[in-house]
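Quick note: the coordinates plus some simple rules give every number you see, no bench work behind them. The structure presented is a predicted model; accordingly, all values stated were derived computationally and were not measured. Cβ atoms are built from the backbone, for glycine too; each structure is taken alone.
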Structure 1
Amino acid sequence: MIDRIQWLGHGSFFIQGPPLIYINPSRVTRRTFLADVILVGHAHQEHFSVADISKLRGPSTRLFGSANVAKEAENCEILRAWQSVQIDRAGIKAIPAYSPNSYEHPISDGGLGFLISVNYFDIYYAGDTGRIPEMSRIHPDIALLPIDGEGTLTVEEAVEVVKEMRPRWVIPFNWSPEQTGLARFFERQVGGRSQVVLPGITNLFTDP
C-alpha cells in the first residue's frame, strides 16, 4: 500500500485506492485523475484551494472537510471529529488536529486529520497538528506526519508520536526539497522503530 501513496508537496497527498483520494490538493495545473474523494482538513490557504478542488471534481466526486471549509467550498460535506463515512472500499474517520501550544492551529478552528482504512491498511494523515492526547487512540499501519514545527509537530515530537503509534511506515510532510536535511534528521531519529519513506515531491499535475 505504501507505493500507492504519493506526496504532492507540503501537506498534499494522493492515495490510489480505489477509491482515488486527494488530501488538501494544491497547485493543480491540469487534470490527471478526477478524484473519487477529496479531503480538506482546515481552511488555511496552504491546504485549501477552491480552484484546485474544482479541477479535480467530477460528477461523482465527494468533498469532505471541516465546518470552516464547508463555509467556502460548494457542496462540501462536513465531517466532525471522530465522525466516520464509508466510500466504496474505504472507511474515513475525522481526527482532531490542533496545536495545544500554538496560536496558529487552535482547537476552536475545528481542524481535522484523517484515518483512512483502505485495502486492509490504516493510514493516518495527521494534518496541521501538534502532539495531542487523541493520538494515543490511533495505531495505524502508515502515519503521515508534519515535521516543520511551525505550529505543528517538531521533529522531536514527531519521533515521540512514532514511538507511541508504532506504524510500520511513516512519511514526513510539511518540508521542501531545500529542507532535505530536516527530513534526514527525522529519519535518523526514528531509527529502526518504523520505516521512514522520503519521496521526492511528485507533481502529477505539471504540464509537459
Structure 2
Amino acid sequence: MVSLGYCPEWFFHQSIGLELVFAVITLLVAIFSFKIYNLSKEKKAIWFGTGFLLFSISYFIQSILNVGILYRVSETIQLVQQASNVINLGLTALHLHMILMITGLVILTHTSLKEKSLRNFLLLLAVTITPIYFSQNAVFLFFVISSILLGFLTLTYLLNYTANKKFNTYLVFSAFLLLFLSNIHFVFSFTDKIFYVIAHYFELFSYLLILTNLILVLKK
C-alpha cells in the first residue's frame, strides 16, 4: 500500500479506518460551517467550510483507493503488470490527496489574511503546489509546506484567542495546534514509523475539537 509517510505494517488497516473517520468528521465540519454561513452570512464561515470540504474529499479518495490497493495487492501481488497498476493507483491517490489538502490549507490561510484577492489566492496556491509537483521527494515537501501553513494558522488563532479570550477561539487554536503537531510528526515519520501513528491521533483529536466548536456555535 502506498501511504503518506512511512506507515508501520501493523497500522495499515487502522490508518485507513482513521482516514475514513477524518473524512466523515471534516465533512461534518464543512456542513456545519455552511449552516453557520446561512445563519450569519459571514464569508469566513463559507470559506472555512470549503477548506474542510476539500480535506474531506482528500481523505475519502485516499482511504477508498488505499482499500482498493490492499485488495489488489492481495489478489495480484505475483503479477508484475497488475502490480504496476497498483503502484500507479497509489500514486494517483497520493497526489490527489496532497493537492486537495494543500488547496484546503491555502483557502484557510488566505481567509485569515487581511488583504484578500483572487490574485493573492492563486499566487499562494501556485507557490505551494508547484514545488511539490516537481520535487523528487514530494511527500516530505508536502508535509513541510503543510506545517508552515498550519504554523501560520496556529499563530493567527492564538492571536485571536489572546485578543478576546473566548472558549470557542481557544478550541479552534488548540485544534490547529494539534494539526500543526500532527504534520511535524509526519515529517519525523520518515525516520521513525511510530511518529506516523501518533500523527494520526493528533489529527483525530484536532478535528473533533473543531467539530465540537462548530456544534457549540450552532447551539447559541
* Structure fact -> Re helix-only ellipticity at 222 nm (-39500 (n - 2.57) for each DSSP H run of 4 or more, over all residues; to 500): value -4500 computed from one entry in 1, 2; matching entry is structure 1
* For the read-out Rg/Rh (Cα atoms, Kirkwood Rh), a value of 0.93 was computed from one structure; give its label from 1, 2. => 1
* Could you figure out which one of 1, 2 the value 17 for relative contact order in percent (Cα under 8 Å, 6 or more apart) was computed from? => 1
* To do: Identify the structure, out of 1, 2, from whose coordinates mean count of other Cβ atoms within 10 Å over residues 165-172 was calculated to give 20.2.
  => 1
* Asked: Among the shown structures 1, 2, from which was the value 2.4 of distance in nm of label points 7 Å out along Cα→Cβ at positions 93 and 141 calculated?
  -> 2
